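Asker: Structures follow.
Just so it is clear, none of the values below were taken in a lab; they were calculated from the coordinates. What you are looking at is a predicted structure, and each value in this text was computed from that prediction instead of being measured. Cβ atoms are built from the backbone, for glycine too; each structure is taken alone.
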Structure 1
Amino acid sequence: MIEFQNIECDLKINKEEFSFWLNEIIIEENNSLGDIVYVFCDDDYLLAKNIKYLNHNTLTDVITFDYSKNKLISGDILISIDRVRENSNIFGVQFLNELQRVMAHGLLHLLGYNDKTELEEKEIREKEDYYLEKISL
């Protein structure tokens, strides 16, 4: 099950369409859906979590907490709507497009993709692009 929560923000999305799209990514990656919670929040909330759990005192657009077991994908994905909005302006893309990219990015981390090295970052960006083009809302 995919759940969506708003904390310190008021984002409205079509939960059914987003759930379908995200589950299609999981299926295409040969995994099964467990329990995933997307938390949409503001910069302050996400920064506090970044400091508390990851010891990073920096703003970020997404943090992923992975609880997956084998191919059953579960986790919490926290997304700063402030960062998504700012990044959509910086990159000259629609807010919804940037939101989808960040949502896919968090999910791809649950699916085992990383972005610590240049090669890993290239691979995860290619996957983001693929799923945005293939299954975009």
Structure 2
Amino acid sequence: MSVEDHKRALRAYFTAIGLGDRAAMRALVTDDLVWVVPRSAPPPFGGVHRGADRVIDMMAGAVAQAFLPGTQQTEWTAMVGEGDVLMAEARMRARAAHGEYDNHYCFVVVFRGDRIAEIREHVDTITAAHFFAPGSAGGGET
């Protein structure tokens, strides 16, 4: 796959997350998908998660539980790649009953063939904690 193909696949994956389309997500990843999230992220997200079904359940579940349907928007501000590795910077926004989510991300995505094999997420975990786990360690109402 070309870097442009990787970019299209990553965009499609995040569109599918926002729509809660698990089948579309599953079609874009390897069976042994790995998702690495900073350890400082609110539980249960911080750490390394393995297996496509588990990762998809966690990602799609978080969006479905936290955001009003159809409000998640991912704005890709930069994408660069070399070989099977793509680095992508994004701003993610969404609405929830308790407020607006607005956070910045950087993803390092490793492809195997035409599928995503690993997603290493770098995110402002304090902003995420304030939104996803208010009152938790590092979180709290804003």
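Asker: One of 1, 2 was used to calculate helix-only ellipticity at 222 nm (-39500 (n - 2.57) for each DSSP H run of 4 or more, over all residues; to 500), giving -10000; which?
Answerer: 2
Asker: Further question: Can you tell which of 1, 2 yields 16.6 when mean count of other Cβ atoms within 10 Å over residues 51-58 is derived from it?
Answerer: Working through the options, I get structure 2.
Asker: With distance in nm of label points 7 Å out along Cα→Cβ at positions 35 and 107 derived from the coordinates and found to be 1.0, which of 1, 2 does the value describe?
Answerer: Answer by label: 2.
Asker: 3.2 is what came out when distance in nm of label points 7 Å out along Cα→Cβ at positions 43 and 115 was calculated for one structure; which of 1, 2 is it?
Answerer: 2
Asker: Here is a follow-up. Suppose you compute distance in nm of label points 7 Å out along Cα→Cβ at positions 3 and 67 for every structure in 1, 2: which one lands on 2.7?
Answerer: Comparing all candidates, it corresponds to 2.
Asker: So Kirkwood radius over Cα pairs in Å, for residues 59-122 alone, computed for just one structure, reads 13.0; which one of 1, 2 is that?
Answerer: 2
Asker: Among 1, 2, considering only mean count of other Cβ atoms within 10 Å over residues 11-18, which has the greatest calculated value?
Answerer: That would be structure 2.
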